[in-house]
Structures are given as C-alpha cells and as structure tokens.
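What follows is calculated from the coordinates using simple rules that are stated; it is not laboratory data. If you're wondering where the values come from, they're calculated on a predicted model, not measured in any experiment. Cβ atoms are built from the backbone, for glycine too; each structure is taken alone.
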Structure P
C-alpha cells in the first residue's frame, strides 16, 4: 500500500507547504493553513480528447511566423448585456468564471442564456440543485429548448464520460466549489479540489475548443472563494454584484483576455428571470415632481457606455462631538478630500457637519468625473438651495479647487442631450477640439470651484 501524502494549503491564496505554519509566506494571512490529503491514483491518465472534434490540436514546437492569425469567431447570445461584457459574444475554447453573492441570480442568468441558444447543444452541470428544481426555474422563466441537457453530478470523471457521449458546444458548471475529482483525496470546496477541477475543465476547453462557464461562490469579504490561482487559470472573470434589496444587478468584468475589462452590464431581476437594461440612465435618475436640495446629476462613463447617475447628499448639523461621514457607492476617502477642498478653497465649515452621500440605484462609481456633481450636491444641501432639474455635471476636482478635464467628453454631452438636459457644466480645459455648435445642449465651461458656486447660487 502506498503511503498517504498530506500537504498544507493556504485557504486564502492556495500556497502549498509541507508543514503547518502560522502566517502564509505568500499572502501574509494568519491561521489559514489546512491539512489536505493528496493521494494520487496509480497510473493517473488525463482525459484524451483526440477525435472529439474534427480539429486536431498540434502540440509540436512551431515558429511564431508560421502561426496563422485569424479573428476569433464568436458565438453571440440573445443577451446584449452579456455580449457587451464578454466583448462581443462567447469565444470558442474560453474558460469564464462568474462569481457573486448567494441569491443574486447567477444560476438564473446562465440558465436562461443556455435556454436562449436554440441552435447550440448546451450541457448544464449542477452540483447544487436537482433536475426538478432546475425544471421549475426553467418553467418560471418560460423558455424551452430541445438542445438543452441537464446533468446533476459532482464527480468530474462521470461528468467527462457524459461529455464524451453528448459532445456539447457549450458547458455551464454550477458551481465549481461542489465538484470533486478522484485524483485528490480531499473534500469538495477545498483549495486543491477547486484547483484540480478547474485545471481539468481548462484542459477540456482548450483541447476541444468548447467554451465553459464556471459559476463560483464568494467569501464573506467579497473575494472569489478558492485559491487566487483560479482567477489566473481562466480567460475571463465576471463579478455579479448588486444589493439583493434592489431589483438591479451589475455584471462587471474583472479580467478578460478577449475584450475590454471596463465593461458593465445592468440587469433587472423580474419574475421571468433577468432582463437586460438597455438604457440605464433612465432608471438611475429618480423621477420626481418637486425640486429638492442636495441632488445633482453626473455624466459618467462605465466601460464604453455613458451613464447619467443621480448623486444625493445630506449635510446636517452634527449632534455628537465627532461628525459622521457616511457614503454609499462612492469612495469615503474621496469624499473627505472634496470636503477639505471646500473647507480650504471655499471657506465652507463642514468640520461640524454630518455628511451623508449616496449614489442612487445602488451602484458603485469609480469614475473621477463624478467629483463635480458630488461637490455641487454637497453645496446644494449645505445652502439648502435646490439645483435646477435641467443641469448636469462632468468634471474632476483637483486639490487646488480647479476643475480638471475628463476623457470622452463628447459622449457624455450627447447622452445628456439625449435625456433632455438643457445645460452641462464641464471643465474649461476640455474645450480643445470640442465644438459646442454641434450639440443642442448648452455647454458651460468652468475652471474653478468658486466660479461654479457663483454660477449656481
């Protein structure tokens, strides 16, 4: 009988050690090492995928000049938001990891996308739900597809036997944390199991040119569960986020070898599944009757699409000794920086005021062009004077109180004009190459924060 080999794995980054150590040498986390059995079978054999497709993979050494470059033929889905996030459709042979909180709608989204692909043989592998549960969900969505097949199994050996019989053109795995391979003797969800199962699917995807979607879980701090190497192995990492109390969800690209990493897809959760939101600006701006103070509209860019979002600020007299600074969807340090600019350059006393800031719609914004709208919302609440409904803002604020130029200004102005705004305040340093005449909206150029204050109040 062969000796059982054990190793210690860091549960945070996947670092392997022969003995237990208190602090991980790779990621620096404490008490993350867990002992796992690494018992390999005699004569382990990787799945041979020769003859799976008509295409034969060449494993010989080849000169770079001999390689024929061709545009990847993508498989477009019926979901425009998913196409945008992936960079134009599903790339054959790609391995895509989708992570998100429990109950956010990952399984629903990919079940409906699999059912929409009528001309493609789709295999949906579920290690979490039974066939009846998936059928109930499919009936609720109201879609039917004769080329859609289910497999409820967690052993990768059985899964690949079924794949060889069916020869699907798309594989969806829900979820990677439930799978286990017999080559490693540890429980499902452990670092070594996740790594080995993902490696098996990677070999399958690359050798057969079949796209594979892996649905993954996240930890309580929001990072993808399993070793960090999982994100390095896959071609694309998608993060599905949003507040479960809101109807809207955001599909964000964290890594993409076949497209931009700055893309964003917005979905609305309905009783019929996930509905792609084609014009997000309309939902992110509150439709209100009365003019209220502390509200400003910012023209931002997420990925390639312009968005108009509503910034809400509330400035009140502090009751306690230390004033509060509370934000939702915005960087707290950035808010403190803007308050310091207003204190120093404008002479406004925010030191004894509680400041609350919220980005409407429950989305997170990292675009610096939102600075000017945040600043105007703060001033509006401070003075208790509402800003006109017909005005929006696009500009970054520097530490000396200047309004800095932002990129792709024309797209922002065009989006504001499309949604019916009459004025947009931008940086005067944006006027190079900008023709005001071609827009039906008044473009107001400002250089300093003081000018904006005098103009509005």
Structure Q
C-alpha cells in the first residue's frame, strides 16, 4: 500500500466540523424518512418496493459517511446535506425544453442516441433514439415484463461494493430510472449520449438518476455521459449506473464532468464483465464544486480485459475524488489503469484505487498508476493505490507520483524562444495527452481537447 498525502489538515478544524455532525446526521435521517414514508406506498407495487425498503433501511443504518469512514476520509459530504433542496420523488413537470438542451449538446449529437435525465428522471420527450438495436424502457416496466428476471438479478449489484448511505439513498428513492438493453450480436451504430440535466433555476435541487444497462453477447456500444446544471442555485447529483457486459461484448464508456462551481456530484458506475469481454473507460473531470467518482469493474469471467483512464484538471477550490475498484474474480484477466491529475489554485484531489485478485484468479495481469502535478503551493492531493492479492501466480504493479511541472523541460522550451506561459501550456497538454489519446470517438476527443486548451488559456498564466 502506498499513501502520499500532501498538505495535512489541522486537527482543530476537524473537531469543529465533527461537533455538529450528530445533530446534522439525525436531521438528515429524519427528513428522508418522512419523505420515504410519504412516497413509498405510491411506488410499492411496481416490483421494486422490497428493494427500495431494504435500501432505505441500509441508509438509516449507515447514514451520511463522515471522516471516520475510511472510504470518505478526505472527502466530506455531510455539509452538502445542510442545504434545503427541492427533492421530488414523484415525477416532476417537464421544466427543460429542447431549446435548453441545444446549448449543451455534445458534438456528433445528430448521429447519436440521446438519453436525457431531468432532475434525476428519465425524459422520453427530450430523448432521441436512432438505433433499432436499443431497447429503452422505464426500469419500473422492465421489472414487470420479459426482463423481470434480468432486472432482479442485476439491479443493485453495485451495493456489494459500495456500502455507504449515499449509495443506498439513490436505491431507496429509485424512480424515473431507465433500463437499456442491447440485443445479442448487435453493433450499435450510433453512440449513446446520456445527459444528466439539473434545473436549478428556481431552487436548490437534489437529483438521483439511475440506469441499468445490459449488453448482450457479441454486442458493441459506445456510451458518453455528461452533466449540465441550469441556473445558479445549488445542485447535488447522486447518480448510479449499473452495467453488465456479456461474452464477447465490447463497451466503451466516456464520462465528461465540466459543470459549475456551485454543483456537486457523487457518481457511481458499476460494470460487471459476466463473460469474456472488453471494457474501455475514460473519465474526464474538469469542473464542479465537489465531485466523487466511484468506478467499479468486476472481471467475473476468464480472459476479460479492462482499461481505465482518467484525467482531472481542477482549479479554484474545487474537490475531485476518484475511487476505483478492479476486482479480478476469475483467472487469466488483464487490466490497465492510468489516472493523471493537474491541480491549480487551492483545489484538492483524492485518488483511491484498489485492485483485488481473488484466490481463483491465477494468471492475472493488473497494472495501476496515478500521477499528479501541483501547480501552486496551496493545491493538494491524497493518493492511495492499493493491491490485495490472494493468488500466487500473478503480475501486478501499482504506483503514485506527486510533483511539480518539469523545470528542465520548461527551461529548454524557454531557451528556444518560447514564452513561459506557452511553454507551461505545451508541457501540460503533453502531460494530458497520455489520457486524451484513449478517447476513441474523434468528435468527443476534439471536444475534450478544446476544453483543455480553454482551461489552460484562461487559468494558467
């Protein structure tokens, strides 16, 4: 285990925060219990009532994670629940128009399937389905029809790995969720864009999007997910996506986070490779007040292959926390993980990457690396790559670095007549390119590269 911690916090401040924690905790539990009791009877008959009830009991037991929870030691979310949110568990009136969405559509949208969530609820009117290979249903309907057994088997798989109250809260109030099924042997021609829109123009909003995705045998799909907040009020998005990838299937998954400073996110993506398959993920985090990404990959069959790439570029007082799990359950699997960070101003970052190799998972090859650059004295990062190996015939490596921009490279470029600002930007773009080159869709890669250039030109001087 490697732990690199930069910029230690003061204990006095820690005790002050914890002084009101018990009162805040009780108020939070009581508030959500009241809302749950009011709403649950209306949704209890759709096949998910038992799951909701069990999840709320877990939430009541676990509560909001505090600093004593090792998984949340460096990311304090209790303060997010001190605000008054509009929390609509019932289906809201559509408050977002297609014109609103037009301002934020990703490049290539005209050739993509567009799935839109508004305040945590899937919106069929705003969504555009261009591929006949996709089955898109409300999760409540899928839990009652031909997909009933599949939903019962796969919904809630992520709770085996994420045992905290925030995750349980999403499941307890699951409503307006979406079920996506890709047929056997189908290569989905159009990528799937998922827009998580929060309309905070009139009030603070707590949104809890939920999706369940099943990629059948020998199918191939590209998923691109992004987050958008309208208005200047506070927003908190607590999102969960669960994906099952069957034999010989391929999944490319890209997450782009570039929301406002007044927004907060806890995002969970849980991917289970149920058969020999290929998974490729890239997570780009560029803005947001507090952002927590949980990414779990379970390699639950022989000869699975998984690649995890991440880039976070934080400024101001933003906070980014990337928690990853690669669980090697079966033998002969390969995984490669590379996360890189750039921290400016007073921003903070956390990286906690775990690789598990179970006793049966012989012949595992697993690699993990986290690299960070601090651009100011006030920026900080806590990084902890971890290996837990219970097999003896494996190849596993992990490592982490925290440092400054390469001074020799900077001097070399300046000696060739390049200004200091331009030289710094060139070095940082080269540093980021190790991750960006793994964004396979050209329109999305160009879009992210443009965001990086804008950030460098505006924030790095």
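Below are the figures for this structure:
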quantity	calculated
Read-out log10 I(q)/I(0) by the Debye sum over Cα atoms at q = 0.11, 0.17, 0.21 Å⁻¹, for residues 324-427 alone, computed value -0.34, -0.84, -1.27, structure in P, Q	P
Among P, Q, structure where distance in nm of label points 7 Å out along Cα→Cβ at positions 156 and 196 as derived comes to 0.8	P
Test item: percent of Cα pairs over 39 Å apart calculated as 37, pick one of P, Q	P
